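Before anything else, here is the set of structures, which you'll find just below.
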Structure I
Amino acid sequence: MRSGIARLWSIAGLVLLSGCGDSAVEILRPPVWVAHRGNSSVAPENTLAAIRSALALDPQPSFVEVDVYASADGRLVVIHDDTLERTTDQVGAVASKKWDELSQVSAGYAEKFGSTFAQERIPLLSEVLDSVAGSGVGVMIEIKGAGIGAQVARLVESRGETDRHVVASFKDSVIRASKAAVPALATLWLVGEPTLEDPQRCKGFGAAVLGTSKDSVTPELVQACQQAGRFLWVYTVNDPMRSRELQALGADGIISDSLAFVRARSGAGTPAPLR
């Protein structure tokens, strides 16, 4: 269970963030649970099958996470790698192929799932957003491709969904571009090995959340996030014991490949009431 201090932060953080330009503060209310690349332990990552599987979880995740590149003709496509080899039946760079070609590729991740999901295709980001539209689940959109931060942000805005999705990137320039295009958008800056100054950097360019690896969380980092008024989400947590430890330290969000397993065995927690 989260400590009393951490619970107070869940409330205080919302107050701090409410004044920093993020109109989507409600969706960031801790505890947050994120299905990494969809429910990727039981269906091919970043496919609609993985998204549907995540939506079928009880309780549902707060968000499903997907990764986005642009095709050669500028379509926003959902796939983790910048090449096709690992998870599809084709080869080559994603950015070198037009959507008509990518849409025919099997994304069934045969190395992991055999022929079970052979009919799965690489989805467009818009299809992923459509797939969660009737649920209470948002999408954590990790931008992998270069130069598409504003395009992704405007897509979310055009759908009237700035109050339900989060745009993430390891590149602060992508966060800046997304926020410049749509200031109301909630954003998340990913840092593998953060310094204690990074939460303030987050605040400086408007990222509501700092995301970091499960091995990089310390009490000092948690405190720095609290002082900067930023939420702290942690990836990729597949061990329930580590999830419990992180929650006790004060982590606000857990990102996992095996969300149902981790959540059931680490204590799901109850969001602090809004004040």
Structure II
Amino acid sequence: MIVQKELLNKIKDFGLNSYEAKLWTALLSRGVATAGELSDIANVPRSRSYDVLESLERKGFVIMKLGKPIKYIAVPPSEVIERVKKNIKDDADKQAQVLEKLKKSELLTELNALFSNGIETIDPVDLTGALKGRKNIYNQLASMVKQAKKNILIMTNENGLVRKAEALKNHLLRAKERGVKIKIVTSNISKNNAAVKKLQSASQIKYGKPAARFIIVDNKNVLLLASDDEKVHPDYDFGVWVNTEHFAKSMVGLFDRVWQDASDKKK
């Protein structure tokens, strides 16, 4: 049986390696077969077939049929998806429980102390970094918002406002509850009503002409978005993180000038 390479690559999304994908598709084409038969069909070395089929059995893709010779029965793909989904969820729940325990452990206290002692000796110039990919950028933004103590200043365009409404709304609401003052300057564009409603409960929003895309936390922690988000793919979005008061001061000045010229109402 010849299975197209493209199909085998897609099957790997089920969490299978190359040999597992080949043997499983071979079994799907037969329904029931021995390891030797599947090895010949899938062009997988016989010395590996039993180990691979045992792995597929553990993952819930096949069932071993009792008898001699040992045969294997294919599990319907629709059922496999449900099993894989359940396994992923169970594993994630277990890992989440482990992480929750770590949050309250002495280990985390010791690690935080180690980090705090180390960070005090670092030159501010060293507290800069490049962030590649929108996912990494928004993870850093969320971290900054969660650490905010006094204020958060956000300058963004319409698309950025929509993304921040989805990714940061809950973090911004919790920041507001801590007494953090939040200001946002965004574009004079009308189609972001839903995003605005999500953020209005957490922040003061004005509409003007954003000169850049950035977020400033506590007048010292800055993340500057350096790419044109309308032209760059999310995976190639690029940001620069700087944690120095000197640089942040100039960015705060830029924000204040745009804020003064902005309006409370859309035009």
Structure III
Amino acid sequence: MDLFSSIVAFLFGAIVGSFLNVVSLRFNTGIGIGGRSKCMSCGKTISWLDLFPILSFLALRGKCRNCKSKISWQYPLVEFIAGGIFVLIFFVFPPVSYVASLATIIQMIIGCLLLVITVYDIKHKIIPDQFVYTFCLFALASLFLGGSSWWHIPTISQLVAGPIVALPFVLLWLVSKGTWMGLGDGKLALGIGWLLGLNGGVNALILAFWIGAFVSVIWLFYTYKKFKPRTEIPFGPYLILGLYLVLIFKITVLDLHIIKDIIASYIV
């Protein structure tokens, strides 16, 4: 992937990220995603000159042109992350053919859904069903894409990977009656299993728990100067981070195939 293509992919992702900010902020508020953007403080319509992703935030020094109130860092951060995700997607899933282009589009849509889920979960500590079910649908659809033609029938192991990866979360939810972990994380894990397969899904979960535990402990001590066991911490963003560490960077901490071969050798 050349430099020009990377720049185009980043700019396209940043523009989409600007729209994703609107979706995450207006969802479930009674305000539609249509219409002109307005300042959250003074309510004045924002000029098109101030709507350029990232650049407008920097030019305005993070303040509204009209009332000078501070603009949330969420706006440029989401735009930048969306741009980075699109570059990585185009690098790992280059649209070199018709089938490959479909895979690229699906991954872009999934990336948008997961970014909205991340932002919403961080702000509200809940994963909306509308977004996570749509993610699961596209993850399942990705199993039917590929092969010698533009589609193929997935194997049983591919189909059951989703429920197997989601099973620990469902059990935790049932045993704790929803106090340890929300069911939204289980729904998210369902799509992760379909998208990555059993081996990739398990590795994504391990990475999510490791990173989540490390970051959460540091955050709790930094914020409260002590460990608060009942503090509610959104786990969805860590699951999504684990997903991309496996999907994009191919990080593997536990190879189930090797374990299977070792067990088989002892049985034989």
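All of the numbers you see were taken from the coordinates with simple rules; none came from a lab. Values in this document were obtained by computation on a predicted structure and should not be read as measured data. Cβ atoms are built from the backbone, for glycine too; each structure is taken alone.
Structure data summary
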read-out	value
FRET efficiency 1/(1 + (r/R0)^6) of positions 30 and 238 (r between Cβ atoms, R0 = 35 Å, to 0.05) from the coordinates reads 0.10; which among I, II, III	II
Label whose coordinates, when Kirkwood radius over Cα pairs in Å, for residues 46-165 alone is calculated, return 20.3 (choices I, II, III)	II
Computed -9500 for helix-only ellipticity at 222 nm (-39500 (n - 2.57) for each DSSP H run of 4 or more, over all residues; to 500) - originating structure among I, II, III	I
Read-out mean projected area of the Cα convex hull in nm², computed value 20.5, structure in I, II, III	II
